Structure P
Amino acid sequence: MKIVLIGYRGSGKTTVGKILSKVLGLRFISTDEEIVKKTGKSIPEIVKNYGWEKFRDIETEIAKSLSDEDNIIIDTGGGIVLRDENVRALKRNGIVIFLSAPPEVLAERIKDDSSRPPLKLGRTHWDEVKEVLEERLPYYRKAMDIEISTEGKTPEEVSEEIIKILQNEKG
């Protein structure tokens, strides 16, 4: 079983992924953590020194390297769905779950997160979330097999919902 979690920053991918990993006994991998391991640099450093395009290239390498993995939960970066080749690699032998939430919920959850550089310079935090989420929503919906709203739910509740869906899919 391969479960791929997609969604915007603050949607709960990392927290839910770690819970699912523990409950289901599957390995947990974060594409962002893999990028940091591979490069020896933080994501803000990569973006500042080499730009978003180089970051996306490394992200694609990581996605492709995970395409044949099994018994794994993959927590992806919010923009991984922007490249079709990433989506194809991640969907291979896996189920893609889009963790969604309204922009105001996401903005509140990530307002103090300095671990990621801004995507749109010169924008307020709220405007960036609203604008980027609007741009990415069609990509998330195209890539996903299942969408689960995380609004008003604990990570444990979201994880339980995913497990129930997976059990129903198995029959």
Structure Q
Amino acid sequence: MKQKIIYTIGHSTHTLEEFIAMLKSFNIELLADIRSFPGSRKFPHFNKENLPASLAENNIEYIHLKNLGGRRKVNPESCNTGWRVAAFRGYADYMETENFEKAIKELEQIASEKRVAYMCAEAVWWRCHRSLVSDYLKHNGWTVLHIMGVNKSTEHPYTAPAKIMNGKLNYSKE
């Protein structure tokens, strides 16, 4: 069976040239944008209106997977008490929904056919909802590599609150 590998990247404050060089160094064929709001006032080259054309010039496809976006509200009955940061707990709650399940399956399908990196804005994955998406994918048998620079990546370790209980990813305190 073919090894399942997927990449993540944060656009941060990179120039377009730096960003594309990082993607090319890992032979990325498709960039999946998982920002809820795919724009940047400070760095307009990362706006949804501009980025796809720039990527296409470099033979990289673009897709916006809005239903994998962050900024989710905490469920008042949340079981994801291992997360103290509300933004992460909210995303962990969202991961239990049908919308997340459909979107993550779409990402997995695309990544089974092409070399994919999923992107958000935050430079470092551990401060971004990419960390939770990465937990999910790792649990589903993917090797998740965080692109940190040209030819530089880090394999995803589970986040501190992540546990596997009864075969399922879990973020409870217990």
Structure R
Amino acid sequence: MGQEHKEGTQRPLTIGEVALARSVYGNSIDYRRVVVHCDSYFPFGQQPSNYAMAPNGELWYRKERYFTDFSTAPRVDQHDYIHEMAHVWQHQKGMWVRTRGLFSRLVDYRYRLDGKKVLKDYGMEQQASIIADYWFLKTFGHKEWLDAIGSGVRFQGVTDKDMIKKYEYTLSQFLKQRG
């Protein structure tokens, strides 16, 4: 996946990564505070190699998933980056991401859009999935989004051509508050 990198390194977001994240989160994230680590968040390398994390407002990728610039990474990795940036956004808004993240392997990342719930009505991982999946749909279109269900996109339920409207209803407060 990622290029060959040495673990134990860190860096600020690239200009491209800021632009990519800003296309979703606007000015609602202080991008200067975000650090990207090529390392395990857990001691002794206990973070699984296929698992990205953002428990403390910083991004943690093992070398197998790390890129020097996620804005030029393959779609699936950009989608994952947008998902992890949702946890940065949650952290900066005061959510206890680290504490809730302890149970993230036990919770469902999948979700349904029922036209009644807004983003705050979903769990932490579902919120990140909804934001990332909306970005994927807006960026790559309905057909690509449909093809990605089950292999990145975590939406469940009946799909139709009005999915953008369903996401925009669910994300209405989030979209207004991006700054």
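Comparing mean count of other Cβ atoms within 10 Å over residues 8-15 across P, Q, R, which structure shows the greatest value? Present the calculation step by step, with values, prior to reporting the outcome.
Values: P: 22.6; Q: 18.5; R: 13.8.
Top value of mean count of other Cβ atoms within 10 Å over residues 8-15, among P, Q, R, belongs to structure P.
So helix-only ellipticity at 222 nm (-39500 (n - 2.57) for each DSSP H run of 4 or more, over all residues; to 500), computed for just one structure, reads -8500; which one of P, Q, R is that? It must be structure Q, since only it matches.
A short reminder: the numbers here are calculations on the coordinates, not readings from a lab. Quantities reported herein were computed from a predicted structural model and do not represent experimental measurements. Cβ atoms are built from the backbone, for glycine too; each structure is taken alone.
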